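What follows draws every value from the coordinates through simple rules; no lab data is involved. All values derive from a computational prediction rather than experimental measurement. Cβ atoms are built from the backbone, for glycine too; each structure is taken alone.
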Structure P
Amino acid sequence: METTERTTLELLARELEKITDSERCPVDVSLTELGVDSINIIEMIVFCESLYGAFDPEKIEINNFTTLEGLDRQLTALTVPVVA
């Protein structure tokens, strides 16, 4: 059985698909356009702590223009990912 190593960005996108009940969440589209609300952000932060390791949520900049790519870059810069 072959396993495929996934990047943190891919795993983040898959989790957002579950959270928002979407078939696909493009990584270059703003979270606002993907229908992410404040409750979804909290769910994402909880997931991100398990994916990226501990971080201070206050250091993350999330606004109307934040994309999954941007969020992944911020979190990667703040932490050492748990998933290689």
Structure Q
Amino acid sequence: MPAKRTAEVLTAAAIAALLIQESRRAYHATGRPCACPADSMRNGRACGGRSAYSRPGGRAPLCYPGDVTEAMIKNYRARLAER
């Protein structure tokens, strides 16, 4: 399927899910397990308030669909269309 067609088919919700997944993956690649409150620490407990998302002033990973802006979705669609 051509990239332009793919960009048109993906819903905003699907793009938001992809952006969240990409953001969490990038954070976890740093060796830290707690990007989002629902993530698990190495001991198996939920990260909760210890997550990067919950702490002010540091990294701000995308964890929830509400974190993804319309501009982010537009940029994602534009990147797909360029391929």
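Values as computed for the structure displayed
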{"read-out": "Of the structures P, Q, the one that 60 was derived from, the read-out being percent of Cα pairs over 15 Å apart", "value": "Q"}
{"read-out": "For relative contact order in percent (Cα under 8 Å, 6 or more apart) computed as 34, the structure of P, Q it came from", "value": "Q"}
{"read-out": "Origin of the derived value 18.2 (mean count of other Cβ atoms within 10 Å over residues 10-17; candidates P, Q)", "value": "P"}
{"read-out": "With distance in nm of label points 7 Å out along Cα→Cβ at positions 34 and 66 derived as 1.1, matching label from P, Q", "value": "P"}
